[in-house]
Structure P
Amino acid sequence: MKDFLIALQFLTIIPLKINHIDEKKISNSMIYFPVVGLLLGLVLAGVNNLLYNLNFQQLSVNIILVISLIFLTGGLHLDGLADTADAFLSRRNKEEMLKIMHDSHIGVMGVLSLVSIVLLKIALLASLNMHLKTTSLLLMCILSRWALVLSIALFPYARQEGKAKIFIQGINLKIFILSTVITIICAIAAWRIKGLLILLITLVCVYTTGKFINKKIGGITGDTLGAINELAEVIVLFGVCILQRISL
């Protein structure tokens, strides 16, 4: 239970005061990243259904959903996306890119990345069939949080020190397998065979992105993990938009 609460505290703004957290507990919390994603998806689905019953226009609903997710997560992953965009689009070397990501100031590319990702989510949500809205929100939140575990399991840490280091040092096959099993079960429950296909699409895209990041800076960082989470959310929505037109 404590492992789950740590995951909830790390990935959301819920102010849980957990005392005496050891490194093993922090590492084990990754098992529950997809579960936290499931809870986020359920909250968003509830907001969507409430606004739909109140006869809100779909554009308004989609904007509120995107803002709600930002609020629930404290903009944690968007901050990483902005820092990553500033660094990777600066055309600097590895050391300078790591310094840019460490800088608390946001640049033009960071702002553009935030605007682009928010608009993409709103547009993709608008492209979904209404009966798939709940499914999409669940898959988006679950698979993007599993993408964090996948990235941590596959790639080294690019810095000597940092907040994400403890996760990368503590990851093991058991944690990855349990997290993946939970994700597979959720994906099948949400959309059966198509849910598995979305999971595979996410896996390939996250692996490809991780390889690119690893080539550029020699590993991943907390900021690039945030970027991967945001990209995974968009990838899932793209996948659902495509597969909703295909009969399987």
Structure Q
Amino acid sequence: MTQTIIQKAFKPFKDYLPSCIWNPMRSVLTAFLTPVKFSLRSGHFKSSFKRFAVSAKGEPIPWYTYPCIDFLQQRSYEGKTVLEFGGGQSTLWWAHRAKHVVTFEGDQDWYDKIKGAMPANVDLFLVSMDSPDRCVSEVNQILAAGNYSKFDVIIIDGLFRFQMIDIAMQAMADSGAIVCDDADGYGFYEGFKDRGLNRVDFFGYSPCVILPHCTAIYFGSSAFLFDPQHLIPVIAKE
């Protein structure tokens, strides 16, 4: 495995210091540098101060767990379509990668704030949150009126999440997948357990959040996200 910049920098210390000095020194450095490096590399440090989900470069990222973001960003979405329940930074992230994004938002103030930043390949819709039934009805009406094809990626990260499961199942392409943020709640387990889908859980921290949680991906046997021919990338660059 190729040595990282940090490994190269400390190699002289390892080579020349006696183990009784180097080993405690390495332990202290590892304990200190690992969380600092993670926060800087992932953008968690910058996100916490901006109060927006951004990368280390300040670019928009989804509010999913970092392990899930790392997984998703290694895939190609060229020509793919995305359906989102709950919009924001993730909408910009997906729009930069996919052919077309359809996003539903239920908060009027948030909708007014983000709609001006949406690129041309995003259809952003405001739906009612007065009741689950009304929300579901409006989402179904908009999808039917838009005559959209099946979606390659569906994200449930807003609205009435449990009630969005049925819509997501009907709208998912055969090779598609459903991403559920905060999957350790909202009835996701109960809602998906008899649907015949596989599930991968990505536990970890997410932008601006101090406690870990779970982002889960539900998928069928032909899901493009889990193509076994896809190479396993090396993400530790330095």
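Bear in mind that the values in this text are calculations on the coordinates, not laboratory data. What you see is a predicted model, and the numbers here were worked out from it, not measured in a lab. Cβ atoms are built from the backbone, for glycine too; each structure is taken alone.
If you work out distance in nm of label points 7 Å out along Cα→Cβ at positions 111 and 135 for P, Q, which one comes out largest? Show your work: numbers first, answer last.
Numbers: P: 4.0; Q: 1.3.
When distance in nm of label points 7 Å out along Cα→Cβ at positions 111 and 135 is calculated for P, Q, structure P comes out on top.
Given a value of 150 for volume of the Cα convex hull per residue in Å³, point me to the structure among P, Q it was derived from. Mind dumping the intermediate values first?
On the way: P: 125; Q: 150.
Computed on structure Q.
Name the one structure among P, Q that semi-axes √(5λ) of the Cα gyration tensor in Å, for residues 31-78 alone of 22, 13, 6 was derived from. List each step's numbers first, then the result.
On the way: P: 22, 13, 6; Q: 20, 14, 8.
Working through the options, I get structure P.
Between structures P, Q, where is relative contact order in percent (Cα under 8 Å, 6 or more apart) highest? Provide the component values of the computation, followed by the final result.
On the way: P: 28; Q: 19.
When relative contact order in percent (Cα under 8 Å, 6 or more apart) is computed for each of P, Q, structure P gives the biggest number.
Which structure, out of P, Q, was distance in nm of label points 7 Å out along Cα→Cβ at positions 103 and 183 calculated from, if the result is 2.2? It would help to have the intermediate numbers written out before the result.
Values: P: 3.3; Q: 2.2.
Only structure Q yields this read-out.
Of structures P, Q, which gives -12500 when helix-only ellipticity at 222 nm (-39500 (n - 2.57) for each DSSP H run of 4 or more, over all residues; to 500) is computed from the coordinates? Intermediate values should be presented prior to the final figure.
Values: P: -25500; Q: -12500.
Structure of origin is Q.
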